[in-house]
Structure I
Amino acid sequence: MKLVLLLPVFLVFTLLVSAQTDTTLLIPEVTISSSVFSETSVKTDLSVDVIDSIGDMLTVDDLLKSSGDIDIRQRGPVGVQSDISIRGGTFDQTLIMVDGIPMNNPQTGHHSFVTAVPITEIKKIEVLKGTASSLFGANAFSGVVNIITSKPVSNRLYIKTGAGMYGLATGDIMADYRLKRFAGRSVVDYTRSDGYFPDTDFKNLQLTQRFYYNLKNTVFSIMAAYQDKAFGANSFYTPKYPCQFEQLKLINTVFTVKYNGMVNGRVSAYWRRTYDRFELFREDNDWYVKTNDVYVMKGDTAGFNTASGFYPYRHHNYHRTDVTGALVRGGFSWFAGSTDLGANIYSELIYSNVLGKTINDTVFSGGDSGGFYTKSDKRFNVEIRFNHKYSYRRFTIKGGVMWFYSRFMAQGLFPSLSIGYFFPANFKLYASVSSSMRLPTFTDLYYNGPMMSSNPLLNPEKAINMETGLRWYYRNWKYGLILFHRIGIDLIDRVKLPEADRWESMNITSLNTSGFTISFAWNNANSGFVSSLSGKYSFIISNKESDEYISMYALDYLKHNLSFMLSHKICKNLDAVWNINYQHRNGSYFDYVANSAQPYKQIVLINLAINYKIKNFNLGLRGNNILNTVYYDIGNVKMPGFWAQCTLSYLFDFGKNK
């Protein structure tokens, strides 16, 4: 810890010496699309990583892992299901966006990364660490992941295919077309695998259609997307009944009008529907088969042994969520600085046979054969945001506030304030205080279990984040240090008194989380053997308070996270990228095989990607977990060992139409 505290002194001393010689900046400045103001990665006051080296990655998960200090907890590989955590937060406390549109699923955060965005479409990903409700709204509790898609620039056809171990097969076709003011894009993406052990097979289909129309300073766009993801969910939610299965279907539409002029504005209307079918006992000819209203597999009847006797498993869980909303943003510059105003007004609706309030008539599902709903709930939310930035020479100050309203929930104001100074020697120092909130999911509100009571009166979680950071840029080097402290208030937790039998959900737990991140990055401005090198180390510690109650809040965050990335040439047209990651996760899990609590083991993961490229042709070879490390991101859900993959792609570029 002493070394960390001495690092700022070392950096200041070094920059003062170097400032006398050379302040040429060779690090590329990347525009931060997520910022409400026009900022670059060099001068922003935000703690943000920009991942713009898409390469030949198969999934968004692979891209996010390359960032180094994000906790990607996978229940399955190749994008089957991933929970995204930032700075020790939970998967429900990270806001997921696509082109600035929030994508969080109101049923559960497990589904928030079902976005129907094939990796082929991604231009870059911006990862903001820290609370940010005044900038992005509700659910930006511990961080934000904003996926930015590319736009059609010419008439071209991109074809990609791949194969790998465990029956992995991928296919991707993307067609871009332009004609004067009109542009469009069509994408078909498909991935499947037999799985790395029983009940880990999956299929994932994604379809996307986009249209753009340009009129001087105005751009009209419409997007429609569909995703159908089905996967074996071995022990995903409980190891007691491992033979699970889940299928998710997403329909997503967005209509946007953007205007650039004296006032920059954006209006988006969006609607998305998600169907979720969860089978605690997998129904299939090779698994459980429904016979006389019960499910049987090789003589075993699906069900539950209780003190009152055996209860057979009767039906699967069916959920349908609809999110409908309108997002408005407008910004302008004047003598007092830059001002941005925004609003997001949206409704969240769920139909389910498990979650919600009982309805009078059974509603049958249009997206799942045999599905039905007996419960429902709906909420209406309003977010109004105001942000202002003032700059004077090298000094900047930014302030903002979000007002949140939701019927049946507490409303409130969530402000933020940051200051920063960019020294002449390419040295950026900043400090910020911000607040945020997270809406309870319908699972938080309505989930009941044999020993669990629901609480439909839960209020949003709240947090206050304080951080200070410095960045130093010297030629093609970048160094960084960030210190932060987050105070979580009214966190949703399952608690009980020592003498009680049942657990219940309450806004009672407080959680203090502190940590720091040290990083460096080097980019070779000239052609050479090594193209880039980066490293990052993050440390987090948390402690919770829940008064006299016993708490179930799991503190299984990544306490130590060390990562390195090296990109280098092998020979002409042949490059290699190494990703090395050391993880030490706090906490433990109950191992059903050993019948005892087991601490998470320290692990080292090494991934290697080799790419051969000649003009528009690319051949990629990728080895994940080349050390064949046995590890668990989530207790009892074993991740695959070594997994080799190969991809082949070609881009047909037909140029622009005038």
Structure II
Amino acid sequence: MGSFFTSVQVQRGELPHDEARLRLAEVITTWLTTQGYRSALEEEPPDREVIIPSGGDWLSIYDSATESQDDRLLAALARSASSALGDAVGVLVHDSDVLTLSLARGGETVDTYNSAPDYFDPVPEAAAQELAGRPEQWSELVEDTENLSEVWRRGAGEAEGILWEMAPLVGWERDRVMIGFNHREEQDGDLRLTFRLTERPHHEARAEGPPRFAPGGHPITVEAAAGDELSIYCSAQSAGGPGVGLAIMAWGPALEEGLITLERAAVVLDSLGQHKRVEVSFETRPDGARLARFPNLPIPAGVPMDAVMRAPAGSQKAAREALFGALLGIQTFGRAAAPGGRALHLGVVPISQRDGIAVHTIGMTISPPTRKPLRWCGRPEANEALRDLSTPDTLFASVSLADSTPHELVAEVLEGWHERIKDLAEDSWQVSKYLKNNRLKSGKLSPRAVPRWKSWKALLEVLRTGEGFSANRATGPWLPGQDPVFTNDGFTCKRAFEWGLRNQHPATHLGLWVDLSSRSQALGDELSPLLVSLLDRLCEAGAAQAMMGRWRWSPAGGTELTPYERACGINGQCATTRGWSRRFLRGLTPTLWLGPELLERVAPSPHAERTPCGRGARLELAEGSTLADLEQALAPILPSEEDWRAANTP
């Protein structure tokens, strides 16, 4: 996770330092009175704090409210400050990826710079130009505006790097401009201003009357396989007055027909500054329903559900905390017993007010028992990965390429795959380029325009600089502020993330895939020979390994983690490096390719038919054999969680 911080830097001008600070404090106080604030009394907890440190040719303002990352609020504060003294600049860093600067002069915003204007949503070219910054507006602050332009151009997407290089050009002290209110320790000489809202915010209101609950969160569905442990989470929002004692009830056809069993229930409550978790066993009532009683658990008073939406600027965090304090987390534990799809009803009810019940209706889908890999980690959280492995929604191929693989060959493979799948639908495509900081730069193209996107060979050149690209078929709207809907057809070629592990170099991974969930499995049968021929060519050129299979997964989001690895307790990092790809398989499917390093570590087996492929071989599951048989044959190159942990140890 990156850094988040804000500040306003104000040019002091000709005024003496102390006089300038007092003048700035006076203007800020006056401005905030027009925004619904008043100065707080000494004994009152503040709703908003502003700190103006001592020293410096530029004065710094750290405002607790702007730490919410509201750039409009920050720009307004900069305008207010600039009306008191000289130029003022609002500085906002978001997740270390985005830097926004708002230059104010004489109470007006005269320039705005955004290092990544399309970070959240695509923006029209004209809007992006408006946010690119106008260096000529900074000429009174920067001696050479061409240097400023170069810093902005060179550092796009690296917020703190831009700020670091820009600070001496403007005359800012780096230790002041690269920090915000939330991370700054109070220092001697600070001028601290505290404010209270003149009208108390909506989130401080508390419900009265008998206790009652409302369902929290979104509709819930649960998928599991017979034999899996179940952990079902939902929530209930207190919507009435305070009380003591509640119960959790469970009933419905999923229980009555034996699809699941329930054993225990827990309530998690964060309220009044304390964390409480209580767990009890279910009892079975004469009507078959399950009941878990919590007779001594306090019920907090309800908070208005629209508290966050109605919170004043800068108070959203306090509103969220208040709303969260009236939320009860509900966990139920049991086991999936038999295949089927039925509903489970979970009710949360105050013991003293039975009509205050909140009910969640949960769709339970239980599939037949799933096959567990040889190195299965045994933890319940890996059960979803097992279901992904047993659901043939996507035909995919994944390859760990050799560094020496010719770019022209990779281009031919990708172009050959696209040529075959481009006519499966008439939708457009999203083509994304991965930048060095792992951010995406995306654009929309028609199906037939994809091969002409800069040209395949030029596109592959980005891999030499540690970048990559992917293409997904997109349907639905493609408008600013709206996300397209993706089908699972596409391809990618991308170097893995650099984890900084000693002697562990990231490998380049190629992925090809097509959606089968809404199509016939016969399409997968038809496309598989093409994938085999394409992967044969890559492995003849020295790929470390490759696999082709049908899972509920694709390399669309990168190949940092496969379902097979998740099921084995492996969590990426070293698994994406060149060394790991030459020691361990990243998945097990009926068709595999082993490079020479992997091949020499396994003996021939009647369960795997071998076809030479360069210095390696293609392995296909022999007729009459099972994946479990193949796993036993390949056991020396199948990783365990212990192998992964050892490889990630510095």
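Calculated for structures I, II, volume of the Cα convex hull per residue in Å³ is largest in II. Here volume of the Cα convex hull per residue in Å³, for residues 312-607 alone was derived from just one of the structures I, II, and that gives 217; the source is II. Assign the value 21, 14, 10, calculated as semi-axes √(5λ) of the Cα gyration tensor in Å, for residues 96-151 alone, to the correct structure from I, II. For semi-axes √(5λ) of the Cα gyration tensor in Å, for residues 96-151 alone, the value 21, 14, 10 is produced by structure II. Taking helix-only ellipticity at 222 nm (-39500 (n - 2.57) for each DSSP H run of 4 or more, over all residues; to 500) from the coordinates of each of I, II, which one would give -6500? The value was obtained from structure II.
Every read-out reported here was derived from the displayed coordinates using simple, explicitly stated rules and does not represent laboratory data. What you see is a predicted model, and the numbers here were worked out from it, not measured in a lab.
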